[in-house]
Each structure stands twice: as structure tokens, then as C-alpha cells.
Structure P
Amino acid sequence: MLSKLLMLRDNIDAPNSSSKAEALAALVEASGDNRIQTANIFSRTMTSGLIPQMAARLAKLKKDDDFTDQVINNRIVGYPFEDIAPHITPYSLSHLGYIPGNEVELVSENDQSPERVQWYNDRIMFNGAQLDWSKPYMKMPTREEIARYDQIPSDLRPHIAFAKDPIFMKIRDMIDCAEDSIFIDIFLFGGTLGGTLAKYLIDETVKKRAKNPKFQTIILHDFATNYNMKDEMMPVFRYIRDRINGKSAVPGEAVVPAGSLILLQANIQRHTPGIPFGLSELIEKNVDNFKEIEKRNTYYESKIDHSKVIVIDGNTGRAEAYFGSKNWTDHSGGYYYDNALWIKGPAATLVQYSYYDDIDAALTTDEAEQKWFFFKEEGFGNEKYIAQRDSILASIQITLDNIKTAGEDTVQLTEANVDGRIKNTRNMIIDMIIKAKSHIYMEQLFIYDKYINDAFIKAKIQNPTLDVRILADHNGNFGMNGLPNTIFMEELNKYGIQIRARQTQTIPVTYPDGSTGKYHQENHRKIISVDGKTLLVGSSNMNPDTFQGSFREFGAQMFNQQQISKFERDFLGDWQDSSKTEPFDVAGRKLVVFGKELSEETSSLINSILGQILRVKDQLEFR
């Protein structure tokens, strides 16, 4: 019953819906309520209307047959929507629906040049290096310094990313604007980039607390997985921990008032394992195994809080949110290709609303879950905050009765939440694909989700003129010459789906201890645009782990024509520029496995076998 009401609501509210009038007429007729509309659908059906009345009647029934008859004959459940309103979309994709009244901006710009990569390599923190908090580049530039940045002597310049890169500068702007609160859930946070931001965030929190005694900053972070960025990240988190505890790495830093800054470790235990076929169950969860697991760079069950989210003033009428694919660390974000979406308005408030359950999970009182927080001996467990559990949850809770609008943009939020109960990103993308008329443009780090790829293929079969273009990543960090992105590429190519890759760099580096290594620049974007009308962006990769609820993810669908047009112009411009993108062909490609180059035939066979495994995976796991 509720699902049908939500279905009608979304058909009425969807910006690109062609069945608004049809759906509204069906809602009025099915409910028997001439005054019902999407703005009051819950108050008129949930609070005192149809659903409570139905529930009261059902509760009095003693026979199963009577119960079944009541449900089947319910006015809404039995309403023949397919006959009366044949053009409506017969499902809802989000319990929150379409959220109007926002201002949105897609931010994609940061320097990916060899010079910028070298800038970070010159300040590398791996293999014998340390983060030097006294250096000028560890300072957030002032507005005046940004204006004359190139005139400042190179050895005296503040951090370059916050003077030159809009995708990072937006974070600083939001911190400056915050008056009531800052909430951050960030996956990778470290290096000179993370250190500069952490210091500025803490210093501004101190200043804002002096003006507003209730001002509070909460940082949520997953310490269980670092993707080999531990040496970049832990110095920054130790700095945050020490500032909270009254210690300082830099002379003259202000004391952080008690309760103004909270650092919480994300609780990842409520996610379903990303490792397939129950293989992670072979490792017993005990103290000895935990000590070994804690040393690894990736959590063995592939459960991750993958969010990159900041919300300011969430429980006020001026909330802003910013989220997407961009990590905040030098060598896994500083020079990668990424997108982020800035929102001001009701949808920003609902971003913070979504993360209430994450804070609740982080402050778990379950002893079994508490045992699996990492680096407790360094002070990164959450035990010290349990006594403040109620007050911390109250500070993040949304209590507004009414939320002010900030613009004319509509947004639909997409996520995989803290325990995987909500995971609607895959469905939203498939919905976009099946409704495409003209074109689909996508940029993705990974492209091996069978459901999305099958939707692409089906769309091309049904509409051969549909222009589908994908900019995928080479997956150079895996060192397998394209795997896993190559798994379904032959099939996609067969049906006319075009795939290219960005001309990313592989950068050699010499570490302070004399050893050498290399870094692979990634096209780390997770964005799709359809027909110039709908765009979805966020943190979700196009692979099973992120879609099935093993990762905590967040994103949004937006409909701002100006923003979408800019993305599509940039996409096509790069697609046609051979200095920026290149063909990504699977034919003739030789995979590299365990450091050994395989033949073309063996490579093709491996892709086919892995594709078949992914196709039957969910059936074998009874998903």
C-alpha cells in the first residue's frame, strides 16, 4: 500500500515526468481523498488516514483468509494502476522522494597535470618521510593570498590545492560559512592536503565555538581500510586526536574546547561482506586474528565506509552539503579525476539526516562490535564517547519542523547506508538507462557490474541509435593491464557501446630512504548523464561491492539543465581530444596476473570466466 503511494508521489514530483497529471488523478481516485497531494501524502495517509485505518482493521482479524481478503480488496492495493494510468513508472526509487527547493553546483576542477603530481611527490610522506607542520605549504591560503598566489615566492606559498583547485576550495568555503555545526564523513584523509585542511578545520572550530558555545564539528572515518595510504593518513589523524586531547604539533595553536571537536571511528560491521561466496567466514573473528587483520591496508571482509561527505549547519535553515568521489589525501585524490556535488537547501539537511544512523552505529554499545574498532591502543576507539552518546546523537539529529528552500533545483538522494538496508544507486542508474532516448555519457573507475552492463546492452538492442559512451579507468593501480574493467568490455563493444579511457599518468618517485616506486593516476569519477536531463554523481563505483551494501556510499541525482549541459560539453570535448583520452580496447589486450603477462587467448578466457562468475554470483549467494 505504502509502495503504491510512494510510486504515485514520485511520478507527480519527478522533474522529467510526463505523467504528472495522470498520476495525480490516480492518487486522488485510489485514495478517495480530493484534498490529497504529494505535499501532504504522509499526513493524510500515515498519521490519521488510510494506512492507520487499514492497520486497525487488520489487527482485529483472526483468520488468515480474512486478512488476505482485506489486503487484496483495499482500495489502493487493488487499484488497477496499469490500466487507469498506463504511462506512470510503476516503482519508487527513494523513500525520501524528489526533494525540491535546492541550489546545486557540480564541481569537477582540480589540476591533474604532471607538474601538480610532482608537487605532491616532492612532499611525499612514505618510506622515511614525515609531515612537517611548520612548512608554508601546510597553511591554508587567505583570500588575499589566493588572489596573488603566483606572485608569492614559490618556497613561501600556502597549499596550492586550496588556492588553485575549485573542488578543494569549495570545502574551505563551506567551513568558513558554517555557523552551527560541521559534519564530515571522509574515507581517505591525509598528506599535505588532509593536514592543511585538518589544521584549518580545527582552528576554525575553535573560533566558531567562541562565537557560538554550541558549535560542534564531528569527523567520522573508517580506520579499517586505507588502500596503502596509511603513512599519509595516520599523521593527520594523530594530529586531530592530539588537538582534541590538548596537545599541539605547532607552537601557538589554540586549545580545542571540550566537546567542540569529536573524532569517531565508523562502525563497518553492519555491512554485508563484499568478499563473495562467504569466503571471509573462513577467518574466525577472534583476538589473535584481529591483531593480524589490523596490520592490513584493506579490511578482509571488504566492508568499507567509502563516503566523502561534508555538511554544514545541517539542523538549520541554511544547510549545505558537498559529496562525490573526491578523497582528501595527496596520492589518492590530489591529482585524480573526480566530481563533487554541492547542494544548499532541504536536500542538504537530509544528507545529515541520513548519517544519523552512522553516528548511532559508531557509538554502539554492542561489545562484539566494539572489539572490532581499529587502533584502540592509539586512542582511536569510540569508548571515550559512549558516556556522551545521547548528547552527540542529539547534536546530529534533524529536529526542524519546516525547512527553508534555497533555490529551484530538485534532487533525489542515493546511497548505500550504514547497514545496507538502503541501497538504491544501482536501481537509479538502471532507471536512467532504460529511460534514455538520445544518449548516455558515463565516467567510472569501475565498469563491471553485470546489472548495469546488461541494462546498457538491452537499451542498445531496443534503441540502436542510442549513443552510449563510457570513459573508464585503466585500473593501473591493480597492475593487471585493465582488469577488472576488461571483464565485460568485449560484450559491451559487441553491442556498440563505446569505451575510451583518460590519458592518465604513471608517475615514478624516489622516496626519502632511497627506494623507488610509482603512482598511477586514476579516473576516479562516478558520474552518469542521460539525454542532457538527468545526472547522477556520488561515491559509488560501478561494481557489486558498492551497489550491494558492503560499502557506505552517498550520491544524488539532479536535473539542473545548465549544470548537466556543462558536464556533457566537457565530456564530449575530452572524448574527442586525443591528447586527453584514448581508445580502451579489449581486443588483443594481454592481462597481467601475478606479474606475468598472459596471451591474448588466455586473457580473453579469463575475462569470460570472471564474467560468468559475476553473472551467477548473486544466485549462488542467495541474494
Structure Q
Amino acid sequence: MADRQASRPATTAGSSRNRWLLFALLLATLLAYANSFDNAFHFDDFHTVTDNPAIRRLSNVPRFFADAGTFSVLPANRTYRPLVSASLALDYALGHGYVPFWFHLTTFLWFLLLLGCLFLWYETLFARAAGEAQAGVALLTTAWFGLHPAMAETVNYVIQRGDLFCTLGCVTGLLAYARRPHLRRTGAYLLPLVAALLCKPPAAVFPVLLLFYVFFFEAPEGRGRWRTSALAMLPSLTVTAAALCLQSAMTPKSFAPSILSPWEYRMTQPWVWLRYFGALFLPLHLNVDSDLAPFHAWNAQAALGFAFVALLAAAIVATSRRRRWYPVAYGLIWFVATQLPTSVYALSEVENDHRMFFSFAGLVPAVAWTLWLGLQHALGPSSLQRPRPALVALAVLALGGYAWGVHARNRVWSTEETLWLDDVQKSPHNGRGLMIYGLTQMNKGAYAQALRYFNDAAQYTPNYATLEINLGVVCGAMNRAAEAERHFQRAISLAPEDDQGHAFYGRWLLAQNRLAEAIAEERKAIALNPARPMERELLLAAQQAPRAHAGELVDRSLSLNQAGRFEESIAAARAALEADPGSAVAWNNIAANYEAMHRWDEAIDAARRALALKPDFQLAKNNLAWSESQKRLNVHAR
């Protein structure tokens, strides 16, 4: 019976009118995001994209599936997301480097595909609840999702395309199950799920989403309803369990998702859910890195959060009783199910705006369908035609406001400076945000301004190793050597296993010409994290610095010789030998100076030393021969 219901035509997605309306929506989405394609890389993009050498070769794609270490250069952030890394490698190849346009174009094209799938999905849900086609409501619902500013927090954030892929895989799998029942026997609807699970773990909620879809929209009412729904879920549950086992096996032991108290984190999550729910209507507090801290004890916000969860549960129960309200119940269950993975499993931040992406794919239709039923109840189904133009105009006006919000968020995401200025304005107690905005000032050479933000950050994160590193860097740039060294050493004491403390301390030591210490620090950094290219480059620079310095001294020695300042020329050459004892050219310069001063024995000794280092050195051979011949002439003359 379930299959017969599923195969019944209940939508009009194939109509020409609907196709044109959907095309108009996609075009409107393109216009809203038109100013986003050249936006910079940000935050987690650095350790997964721009600093990650693994994505610079398409030949590494098989490695992404075998080694989770290729996902990030930070050991604590390495997790198994091979399809995300593969997509980044493709973008790098298309742009022949780190060209933001190609990365953003790829994300946006997948986003448009998701909107098309969501339209078909919403149309399916609404039609089965109402018993007739609801393409117009489905289109407006899709537009609300596509033009919502909260979605820009994911679309603009290159590495968080994992949330987009995860959502797309789950929606596509559900859509294939619902609209192509003949594919169920082959399990083809599970292929998008597998892809989603290879992008991000929250796709593991798919079996729950499928269970309740079948329960509400396909399974016949009666005693066997739960059994029918559970049986439909079993294949996807098996695939998900296998994928999670693979995820666990492939994730390195270095992965450290959080240092927060798990119980404090979980106590805060209901309040976070309430904030997300409010952002659906008024997305005024969107920012890249929230300053919301976990609740250390029960408080009014925690109480409000749990009250909201209780209301959600009551709403789900109430709307589960009547067929026409099923999309609301299903959408609210979607919201809860997709929030649970990041609410139960403690992460490093209690809230993050890109976590709304997957959840809003279910919450938006729940609220939209509630509004639609409310209008029908208030005006009567037969009376909706008269105010319809005004209602459509009002909806378009509201959507235009959301689209303007998307455009504004794109501007915020355009550079590191604009992004983190927005963050410190909206999350002024976020030590990390203050620090990163300070970095944008330091990169401009505004060292005093940067130091002020770093000191402000220290009030909120006094034991933050990365902040100590940046304090060391800015003090070094301001010629405060003692302070700089103190900050670098404190960074290392706070996080001795973090390669960056050693790397940046080594870089500073190199600038101070303390080469042996610099080499030692860079070697420690490489031992802690061999994947980061910067440290190898710094080690090479430290090892080559003596030769580079010696080369400058040899050139100076030659200039002094040509100016007839022979003693000074010899001194410069001997200084070059201190920096590079293997410099044959320096010994030859010494020989030439002693020749000019008719000090033949010393000239002969210097020339022989040059030839000992470089036997085929013709200039040294010539100088040796000349000095020996002049010495013999002088002996005979006596």
C-alpha cells in the first residue's frame, strides 16, 4: 500500500510555468550572491585549503579516501571528509592555484542544485498533506531558504561546503525514495546518502528523516504504521552504521573536537536552538565566531532554552495528529534531528551559524506551511483568490528584504578585515575574534592598533597560546625584543605540542640572526607537524642564512679590494669565513689582497686554502702561481 501511495502522481513540477518560476528564483539567488564570488578565504579555510599542500594535486584524490591527515595541516582538526577535499583539489586545479572565484563558483552551483531539489521535495510533502498540488507554496518556501541570510554563512565559507553537501545528499536521497519508488529495490536512493556521509557526519540523521517521512506520508494509519516505517528505514540505517564505523576507523587519534565541558556544552544547546529559531525570522546577529560561552550553572537562558524544547515537543505531538499538519510535524522533527548531532557531541564552539544550514531545510517548510494553513483558516480556502496579489506582493517584499541581507552578508565576508570587524562588533567578548581582527591590523602595519586588540583579547582568553604567538610577532615588529621573546616562550609553555609556537619563535630567532636556535626550533616544529610547509621553508632559510650573509660579505670584500682598502677587504673576507667556513671565494679574496700588499707567504697560504676547498678554482690557481713566482724573484733579487 505504501508503494501505491508513493507512486501516485501528486505534483506538477513538470509544468512549464513552474519551471519558469523556479528559473526566476535561481536567477534571483544568483543576483543576491553576485558580489560573493571574489570573497577571500577565512578562518578554517587556512588550515584545510590555503595551507594544505594535499589539495594542490589532483593525483592526491585517492589519498583523501585512505588518509584523513590530508584534510587539514592541524592534527587536532583532521577528520574524514574525502569528498570535500576532492572538491577543493578540483577547484585548485581549475583555477591553477588559490583563486577564490573557482572555489565560490563550485559551492554556489551545488547550492543552486540543492534549491532545485528542495523545491521538488517541498512540493512532494505539501501535495501529500493537502491532497493536491502546492507548487506555489513550495516555490515560496524554497525562496525563503535560498534567500535567507543565514545560508550565506555557509555559502561564503569555503570549507563549510561540507554542510551543503551533507544537506544535498540527504535531500536527494529522500527525493529519490519518495518520487522514484522503483529505485527502492536497487537501493539507488542510498547513493546520495553515501556521498553525504563522506562529506560530514551529521548526514547520519538520514535514517531518522526517512523513518518519519514514511510514517507521515506513506505508511497506512493503523497498528502496523511504525513497523512499516522502521522496515523502510533499515537499509539506510545499515549503510549509516557502516559509514560511521569507517569514519571512526579513519579519524586520527590526534583529532580533538573540543576542550569544553561536555555537560556545560549540552546544557547550553537548548538556548542555542532558540537563538537559531529566532534567526529564521530576524537574522540580525549573524557572525563568524560567536562569543556565547557554555553555561557553567543553571540560569534564566538555560531555562528558556529547555522551555523552548518542551514547546517544540508539544508542537510536534499536536501537529502529528492531523494529515494536513504533517509537514509541520515533519519539519520540526527535521530541525530537532539535525541539531542533535552537534548538540550531544561537544564541539569547540557552542554555536556556529553554519549549523543552521541543514536544520533550516526542515524548519523553513514547517513554518511556511504553518503560515499557509493560518491564512487558509483566517480567510477561508475559497476566499484566498481575492487577496492573492497582495499576499504575493507581501511575500516578494519580505523575500527581497532577506535577499538584501544576503548581499550585505556577502560584503561582510569579502575580506578578513570586514569579516572580523563584524565579529568584534557583534561578539565583543570573543577573545579569538578580537585577536584575529588585530591580525588584520598587524598585516596592514598598524602595530599599535593590533597590540591594543591583542591586549583586549587577553582579557577574555588569558591562556591562549595562539594569542601569545601573535603578541610575540607584533612586539617583534615594534622592536620590543625582550617582550617578543617572553610571549613566544609562554606560547610554547602553554601548548608545547603545538608546532606553531616553535615555528614562529624560530622565525623571530632567524630575524635576530640567532641561527642555531632558529634551526633548533624549526626542527621541533617539523617533528610535531611534518605536514605544514611553512616550517620547512623557515628551516631552509635558517640553514641558508649563513651562506647568504657570507655572500654579501664576499661582495663587500671585493669592492674594498677594488677601492684599494686591502686590510678592510681582508677583514670582510674573514667575517665571511666565520659565517661560511667553506667559502673558497673568501680565501681567494684574502690571497688577492695579500698579493696587492706584496705579502707573498700569506697570499700563498690563502690561495692554497681556497684550492683545498675547491681544487678546480682557476682564479685561486692563478693567484697561487703569481705569488709563488713573485716570492722566487724576491729571493733571487736579494
Structure R
Amino acid sequence: MSQLDDTILDALTHVTFPKGFAQAEPAWVVTVDGVDYPLWKTDALVVGSGAAGLRAAVELKRRQQNALLIATAGLYMGTSACSGSDKQTLFTAATAGNGDNFTKLAEALASGGAMDHDTAYVEAVGSLHTLGGLQYLGLELPEDRYGAILRYQTDHDEAGRATSCGPRTSRLMVKVLLEEVQRLAIPMLTSATVIKLLHQRDENGEDRVAGAILATGHRAHNPWGLAIVTAPNGVVLATGGPGELYRDSVYPHKCFGSLGLALEEGLTLTNLTESQFGIGTPRSTFPWNLSGTYVQVIPYIYSVDAEGNEYNFLADYYRTTQELASNIFRKGYQWPFHATRVMDFGSSLLDMAVAQEQQSGRQVFMDFNRNPEAVPGDLPFSLDRLDDDVRTYLENNDALVTPSPIERLQRMNPLSISLYKMHGYDLTTQPLQFAMNNQHMNGGIEVDIWGQTSLPGCFAVGEVAGTHGVTRPGGAALNAGQVFAVRLARFIGCTQKRNIDGDIAQLAAPALASIREIITQAHDNGTGMPLSVVREKIQARMSDHAGFICHADKVRRATRDALLLRLIVCQNEFVQRHGLAIKHVGEVAELFMWRHMTLTSADGINTINALY
């Protein structure tokens, strides 16, 4: 790989997006309680412009469903467009040799629990044609000379089903899907936020989704920038995970997800205790996972205190230099923290050690110009003294002849160096600060095998759907989003087209009245809590007490605080005296996002507390 032309390296890291999309313009204005609201009418509404949401919109359009796509955090934002790792993984059924066994693949996906086996099987059998669809749209995957996709081993992956387009796999997926959205002229609303769902009764008297209320920021029709969308055939939540839930996070900024919205609307959630954590550079700098070759080259990991003293702290956790170095390497394909890997001096012991240094007030670094320091009393680091699996891997990658980690990284994955250089970090000259971070929500909104939630007509896909299981293999979430995007589009496409029953103004009036009341109470609320304070409270509480290490007594106290905050923010009798405060109507969208995040935090930490 080190022989790749610079133009190829550049194309795999500097991924540009198409511009110029069909903009959704409201065709109607509806008057509710004397106030005008712009109105969009569509068959299906897709909320979120990541890889899952874009695929859902494309597949719906192919099935003659008029879809309206909402880019919640803004187009080109979100985790699919902005996240990655040294070689970001896409996990699907294997295609080379004798192919794959879908039953065994499903068992691997569900092996850690918190995942239904029928869901796992759907993801397994659906992975091939959804991957083929991405290739048809132009996603280039590495192949051997015979056309078989090249594979490697990733997190929670014994069979080696992973493949990658480099550090920007999900961004490349977004690119080809955006090009298809553009080609199909799917209308789009950018920087709009769904703050409430609309409901109606179907022919059987069953409650089902009918559309949504949006905060758009455009105040030509009403002073709050509110708008209405009717979508009688379905609303698809593809908003990603709750990235703003934790202070220590590798999510891009402004990733709120829609778990709080789901809670407010009465949808069933599942497995909220299951989040994923791992080492990475913090979101205050360049949020990025330090998995794969970043650690497989075995850099020196150390901490520094306030006085500048350096500590070889991993030597306090591992018995020998060989054991220490081999477990640094294993973080490459055992990247997420997992409790079973703490035992027997495994690789997740490193995660706990890093977290302890953070809690002690020290900063932790990775130095690619130095090999690991020895465990006191043991032999120094040597490439000749590594565990067999580690040595074999490095030998197969021709990396045993390189004396330093940076030279091994240059040989094994030069893209990983280029990526940090793009963001102002030269790994060849300076150590890299990192931390333990929240990275993925493996629980979420409960869905069936078609991606439908407990509210008929409302679907969840991607990270917001609670389908990912405890031991989700790296890249399996990207696959799940693509598979269920196709599944839900097939379901909606095969369902008889519906209409909004009755008067739209009458349908939307109760929701709009509730929203206006919340905005009025928050606007210039002298006794209310600023959104920045709510953010700090939630993020500090979740990072300090509801991360991958939890102490029962601290969780109980944090739960009481979270439930009290929910009472202050969301209960009417308290909101009138306390509640949230905004200074201008331009903060309406964030007002509702932090209301929803308050609900998510309280429900999540209360679920954790119930385990003790």
C-alpha cells in the first residue's frame, strides 16, 4: 500500500460532495389558529442525510414513492459524512472462495446479545445485494485480480468479513448516494429539524404517523420558523446516534439523533444500556477513532501530569513488555471496550488504564516515533518478542524490518498519516493526544424486521434503530443501515398509498399549540436554564457516571439528578417556574433538541441504574 500513487491517496482522503440539489419549496400555506405555516405534502418523509437516510430516500423513489429528504444537521454533516478510522470498515457477507454462510454470519452479529436473531439474519442475507447496489452507484471496493472483494479481520470478527475503501468509507458511500439523490431529483430541505410527529387514526382506528412539525429557521410565514409536512405513507427516522449525549465523544458536533423525540412520541426503545466506547482523538480537536493500524504499529502510549512529568502507566497494568506491546497491537481489531477483554490481561485493560489516567487529571498521548517503554524489571521492547498472532500479522505486512512505529505506519497504511496531516497533526513529528470516548449507540428505537417502530408508519434506520447488539462487528452498523433502508422502502412501496384524513389544520393544531407554548415559556425566561448549561450538565453526568465504567452509588445519584432535570425541563408545572431559556427565536430548533436530549439522558441513565 505504501507504493500507491499520491493522487489515489488524495482521492481516498479528500472526498468532495456534489452540489446543487432539488430544493423542496412549500406548495401550500395553511392557517392554524390565525397563524400561517408553510406546508409540504409528500408520500414519505426521510429525516436525516447520512448513508442510511440517503439510501432510504433513493430506494423509496425507485418504488414510485415521492420522498422528501430532510438534512437535520445540515447537508454534508453527521457521522456518515464526517467520521471514520484508519481503514473504515464495511462488514458484509464474504464473496470470495466458497462464499459465506448466512446463518453463521447472523450468529456472529447476534453473539453478544441485545440483538434479535431474525434481525441478524435479515442483515446477513441482505448484505450482498445492498452492497451490490452501492457498487452499482459507483462505490469502488478493493478487489483481487479475479474480482473478489478483499477482506480482513475487524472488531468482534473471527471470520474476517470486513472490507474498506480507506479511512473515508462512509463518506464515499454518502457521496455516491448523494449523486443518486441528485440524479433522481429527490427534493431536499436543509437545516430543518423535526420537533414533533403528527398522528392520525387509520381505517381500523389505530394510531399511526401522518407527518411532522419542523423548525426550519425561515420565518417568512410565522415568527418561529415552524412548518408542517404531511407524509401519510411513512416517516423514516435516520438521524443517527445521540452524539451530544457525552462530553468525551468522537461524534461530530450537532449530532442529536431522535431518541428523545421517540420517547416523547411514545415509541418503544430498547437496549439503551448498550453504547460503544473506545480510544480516539477528542471532538475538541479532530474526532477520530484510533483503531486499526494506528495501534497495530505499536506506538508508545504514555501520560503527562500538570507539571509535565511523563508516566509509562501501562506498565502498571501488564506483567511483561511483550504482553503490554501485544495488547496495544490488538486494540487494532479489538478496538471497542469489552468487559471480557479486561480479564487475563487482555486488550480492554488498556481502555481502563487510559480512563484512570483521565480521571487523575493527566493527558494521554500516543508517540509514533518511540517504541513502548519496558515494564520495570523486564526486557526492553523488541519486535522479536511479541505474541505469535502479533508477530505473524506484522510479518505478513512486511513491517518487522521497520524499527519505529511511524515507519511501520508508513509501510502499512500511509493514508492514516495523510488523514491527520489534513487536520493539522503531523504524526511524523509530534505525539498525538487521545482519550476514551463514546462512539456508537448500539441500542435505540425498537424496530421489526422491516424497520417499522411501535408506531405504525414510523420507521427507524441506521444508528438510531436499536438493532446493533453488544458485540457489533466493526462496519456492521453501516451494513445494517443499508439493508434496512432497502427493507423499509420495499414495505412502504408495497403498501397501499394513504391520504391524510380530514382537515390538515385540524390535524396539526394540537401539536402546534403545544410547541408554541414551549417556545413562549422559554423565550426570555429569566428563571430558566440556558441551553449551554443543560448541555454541560447532561454531558458531564453521562461521561463521568454513565460511561463504560459505572459505580453503583454514583449512578444512583446521577439518576436522581437526571430525573430532576427532566422534571425541570419537561413537566409543565415546573417549566412555568424554571424550564429552559432562549434569548431569540433562532434557538428554537436547539431548544427542542436539548429537551429531547434531556429525555434521552434521563431514560438512559435510569435504565443503567435499574441494572444495579
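Things to note:
- Identity of the structure behind 80, 58, 41 (criterion: Cα extents along the principal axes in Å, calculated), options P, Q, R: R
- Comparison of P, Q, R - label where relative contact order in percent (Cα under 8 Å, 6 or more apart) is highest: R
- Top of P, Q, R by distance in nm of label points 7 Å out along Cα→Cβ at positions 224 and 368, largest first: R
Each reported figure results from applying straightforward, stated rules to the coordinates on display, with no laboratory input. Here the structure is a predicted model, which means the values were calculated and not measured. Cβ atoms are built from the backbone, for glycine too; each structure is taken alone.
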